[in-house]
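Input: structures, listed below.
What follows draws every value from the coordinates through simple rules; no lab data is involved. Note that the structure is a prediction, hence the values are computed from the model and not measured. Cβ atoms are built from the backbone, for glycine too; each structure is taken alone.
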Structure I
Amino acid sequence: MNPIVGVLALQGDFQEHIASFRRLGADTREVRTEAQLAAVDSLVVPGGESTSMAKLMDIYGLREPLVAFARSGKPVWGTCAGLILLASRLQEQRPEPLGIMDTVVQRNGFGRQVDSFETDLDIAGVAGGPYHAIFIRAPKIVEIGPSVEALATLEDGTIVAARERNVLVTAFHPELTTDDRVHGFFLAMAAEVAAR
């Protein structure tokens, strides 16, 4: 049986993630409640507005269940705002991150909306040549813990994709392209965990 991929659907570009997974034939569900979270095998925390997403997470009582989900070993992937929320610490005062991945993150690390950019990246574990990545008001990973593996960096050495055991983060937006290789990488992670 294929693992069910959940996409946190409180705010942000969750529909785009769902479309990417569906192109790959994955069984995908929107997650807004603790019961819906309990019914999936892996979870994506999408891009969007991290402060709004954190507030909605608290309103829906999802903070503790999300932490427990990740700590149980189930695969979790955070893109852009999701990367911010999964961090152990932010350079800013808010929002309060979930503390799931051993990283220090700077919100809007590359600047404002006008400083958004696109670039080609080599991503460890993603075959098929460079990946064209879209960065929109992207966060910056400024520090990683010893158990975190950098999967992709910019030319200046800034880490823009990383993995710590069952947790994946990307500072860019793979859901805004038609190149589904990073989604495929996450599905492979989910299958690997499900097979244990």
Structure II
Amino acid sequence: MDPKNVIRDEVQALMKALAPKERSAASPMLAERVRRVVDDRNARCVMGFLADQREINFDSALAELLSDPEVTVGVPIVSVDRGRMTCGRIRSLQPESLSMDRYEIRTPRPPVETIDPTTLDLIFVPGVAFTRDGRRLGRGGGYYDRFLADLPSTTWRIGVCHALQIRAELPAGKHDMPVDEVLITSEDPLEG
């Protein structure tokens, strides 16, 4: 079996075993840390993600960003027929503002205002697993890898995960795009 798929299966089983309460427990702290990162970098155009049950809950962080009228917030829009991902502006997390795409991932309800990826100051990136030095293992579709590869070097890339998603090593191919930093919910860089 492909080593990437072995790791995917292991980590996804661990994430699935987390009760919804555990999955969301870090959410308020995550929102505070995301706010700090955005403020420290003076970011005005930020891309997050609308998590599903296999990912870290990022909704509190999105809500925090959406509460700031000076920050433009985007999330992924997947184009299955083109095998690409774009960034669409989100203005609310209210159910009537969202729909489900064909992968059963929440997305802004059309019509969606597209955000030019070259204007992104930073992007928060989900993943199945990460290493502390920024290597990332996604789900295998390559959507984030292609998107990250096209971003300017000025866009700061931040992986977001639970500690159980951290691995000492991850297999990486030439198309696998790393992140610049990994934000681990159970670790606060201001402590200790």
Structure III
Amino acid sequence: MKRIVIFASGSGSNAENIICSLAGNKFLSFPMIISNRRDVFVHERAERIGVPSFFFSKQQFEDGDVLKFLLGHGIDFIVLAGFLLRVPVNLLQTFHDRIINIHPALLPKFGGQGMYGDRVHEAVVAAGERESGITIHYVNENYDEGRIIFQARCIVNPDDTPGAVAARVHELEYRYFPKVIEQLAILS
């Protein structure tokens, strides 16, 4: 059985969706959620669905404490779901091609440091884009520059607000992220 940890920095809606969507898969387990923020809603979501959650500081990620913790718990795969901290080299090397992220736009557009959440949807609307979507990609040392695994698209209407675009993008995230995780984790 592949043991998958989810890293999240915010409310954890994608983390909850992933865990609940894949709960019946006998080849995967989600033994924990890790956050780099102590007071975010993902910890409450985790408690509600019965998954332990842990806080680690940025320094603990960089010092290797998180790596030791993951190895000590037999983790096979890492999923970033709204995780805003750059993944340190020690994790990238140890979990090479076993760390994936979802981005709420069609990379390479609207990616990079500082481009997350509503900022992305605001930029898409401001640029007059006719489509947006999601990109699931491997994580490397640069924000949103890892090899693309999967993209799904949605329309952006000329009169759309960033909130309307966000709603369509969230639908794509909830529909496709668990499926891609399932395929990749089983094959890794």
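Looking across I, II, III, the calculation of distance in nm of label points 7 Å out along Cα→Cβ at positions 48 and 168 that yields 3.5 traces back to II.
Assuming 15.1, 44 is Rg and Dmax of the Cα atoms in Å as calculated from a single structure, say which of I, II, III it is. Computed on structure I.
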